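Only the coordinates and a few stated rules stand behind these numbers; no lab work does. Note that the structure is predicted; figures quoted are calculated from it, not measured. Cβ atoms are built from the backbone, for glycine too; each structure is taken alone.
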Structure I
Amino acid sequence: MAIDLFDLTGKRALVTGSTRGIGAAVLDTLAQAGATVVRHGRSLDAVEQANARLAGEIDGDRLHAVAFDVADTAAMDAAVTEVERRLGGIDILVNNAGIQHRAPVLEFPLQAWEQVLAVNLTACFALAQRLAGGMVERGNGKIINICSVQNKLVRNATAAYAAAKSALGTLGQVMCADWARHGIQINGLAPGYIDTELNTALLEDETFNAWVVGRTPAARWGHPADIAGPALWLASAASDFVNGQVIYVDGGLTAVM
């Protein structure tokens, strides 16, 4: 049956930054599709609280928690080593954790630039590199990088974020060139403007809110669930011949002038 293409039973998924927003919606959906999931955040308490919301729907042995700063490579490596020891490996990686810093280019602090790139780009490279070895050995794997509408269209004051997300899309292409022959699919999802806590200030700005609604053909902000469906597709066998792509989930924002 076609629905079986989306069945993730037996698969093990790690989603970074999955205590809220897009990451939480993606992880919850992968779990509901049958995957064993590892929820990640910087605070173990926040991770466990988010897992508790799923406890009544998902068997407890399919819900796991891990906490580390994605920009701390040593902490990441130690945490992933323990996860692999516990579960035997990770089949699906969703690089979702990210931060934003807004400032005009002339005033953009170098420290903020380096921090945004460390979290939004370098950490994605390091975590994918760390987990891909096991995927290569097993002959299959899925890596989904959460990119941005700013891979294609940018706004002022977002230099580091736009640069990191654009580079992440290209990095996925390079990973495809290296790893596709080993049965691994690496793709990016590029959300448009999504109603999450990260965008609270923008949502509360009446002028900007009106611009988003007017500029987006769907005439609304996206919701985290709008990203979870495409993520399930990319995590499943339904997308086994899709590789090295950045797929825009933006209500049509990048399709029109």
Structure II
Amino acid sequence: MHYNCKMQEDSNCVVLFSGGMDSTVVLHHALQQHQYVHAISFNYGQRHTRELVIAQDYILNLNTQFGVARIKSSIFDIASVGKYLTSSSITSTDIDVPKMKDVIGDPQNSTYVPNRNMMFLSIAAACAESAQASKVYYGAALADDTSGFWDCCQPFRDQLNALLSLNRRNCIEIQAPLINMSKREIIEYGHALGVDFSCTHTCYKGLDIACGECPSCSARLRGWIDAGYIDPIVYNRNIDWEKFNCKKLK
């Protein structure tokens, strides 16, 4: 027997929101498409839990600007799962977070967290269905795919959507608006949307000041250099922006 699930044009949606550069751009993208957003963050035992504080502060500031709570936020605590993910430097303090220069060419370096996006998106899809929303957004980007994160690639998203379409009543669609964008393009798009990049956090090491050397920081820096702008966050190493002819973003 074949069932046809329904896709609805709804006023609300769900966004996976880490407080990082990409997910913040996605949050603003979703706010252009929907009146209300449920922003979901996860404590999965990551060493950079500072991102959770950054994410909550960003949402609070946006809602204040709107003058109404357009964004509902939730933090799901799955740290009990994270403690078993011992193969990742993000969830295991026994493994050092690598510098980008040490993992060039690695098809899947130690910052990969096993099945992370599958877990996150499954929970997000359940929340969306319960809230009668049909869209879940996440910040998969082109640089993630080329860095070996298979759960950020187009085939992963397509096959997950095919699985979710088996729902007999309501379909949930996973959307990844940045999936074909370079970091430069993400920065330019985010700037057009009004993203405050100075209030985002990308570093994997979990320090108050970004290290500027881990794969996440390196990809971010490359994006800003390619865009020709100075990244407004502070790094724990000197970045010679003048060498790259970068100017302040206005």
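To which of I, II does the computed value 14.4 (mean count of other Cβ atoms within 10 Å over residues 176-183) belong?
Values: I: 14.4; II: 20.2.
Label of the source structure: I.
Calculated for structures I, II, distance in nm of label points 7 Å out along Cα→Cβ at positions 192 and 208 is largest in II.
Set I, II, criterion distance in nm of label points 7 Å out along Cα→Cβ at positions 104 and 160: the highest-scoring structure is II. Given that helix-only ellipticity at 222 nm (-39500 (n - 2.57) for each DSSP H run of 4 or more, over all residues; to 500), derived from a single structure, equals -13000, which label among I, II identifies that structure? Only structure I yields this read-out. Assuming 2.1 is distance in nm of label points 7 Å out along Cα→Cβ at positions 56 and 88 as calculated from a single structure, say which of I, II it is. Source structure for this number: II.
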